[in-house]
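Here, each number is a calculation from the coordinates, and none is a lab measurement. Quick caveat: nothing in here was measured; it's all calculated off a predicted structure.
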Structure I
Amino acid sequence: MEQTVAWMRMAALVHCRAQRKERKLMAVWWIVSKEAKKEASRKYLEFSGVIDSLTKDLGLAVQIVHVVIAATLLNSPVNS
């Protein structure tokens, strides 16, 4: 009887350790898959030209803001 209980406890311990290891592997898999998705999205946006377009638009917006601020500081009208 004691031997059976010992084997059952050992089996439960091995099962618990296997589950813990599986959870760790799933967490690592999720992190890797998340990073892979980010990288794939970045490459797609770069390839399709979205990044360049956003960069140009942002640069234009910054230039417009600088012109408006400079005109406001100099108290002159902003030419459109």
Structure II
Amino acid sequence: MGTDHIRLNISSPEMQPYSLETESVTLPGENGRFTVLPGHAPLISTLTEGDILYTAAGKESALHIKSGFAEVGGNMVCVSAEL
């Protein structure tokens, strides 16, 4: 994985762990939506109900969550969420 991509890891009690290489990830943060691009500053955020949007291989996809949290750092986004 180059520095122009982000590894998105999603874990939830409702599904098998999911991991893929993405170009961007948009998350429903408690204080509003935010987008993570390669090189983003490290952060931890709670997540509210909404869609996780991610672009992989030029195609945008979405995953709806009820709540959770995300940790961003080192060109990686780790999400633990209830679907």
Structure III
Amino acid sequence: MIGIHSAHRRLAELTLKAKSIGGNYDRLSAVEKQELAHCLTVNLELVRKLDSLKSLAFVAYEQGDMVWHNEICEKLEEMEAGLL
């Protein structure tokens, strides 16, 4: 199953609405624009955290520290499971 974070789902909804009213985000209401900004911020934080953990996992693997590598991979799996 592919996980979709609630922020990504809302981004999709807002994009669909923007497309249906002329394809321009400027036509969204002020509240919807705030939601869009919030969802983009949540996405940024999620991507940064995932990328950071993946980079650390690579470093741990390259150093041969399998205990550390497995700990990081467990954190990644927990995060990804939270997307379902």
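List of remarks:
- Origin of the value -32500, where helix-only ellipticity at 222 nm (-39500 (n - 2.57) for each DSSP H run of 4 or more, over all residues; to 500) was derived from one of I, II, III: I
- Source structure (of I, II, III) for Cα extents along the principal axes in Å, computed value 97, 31, 10: I
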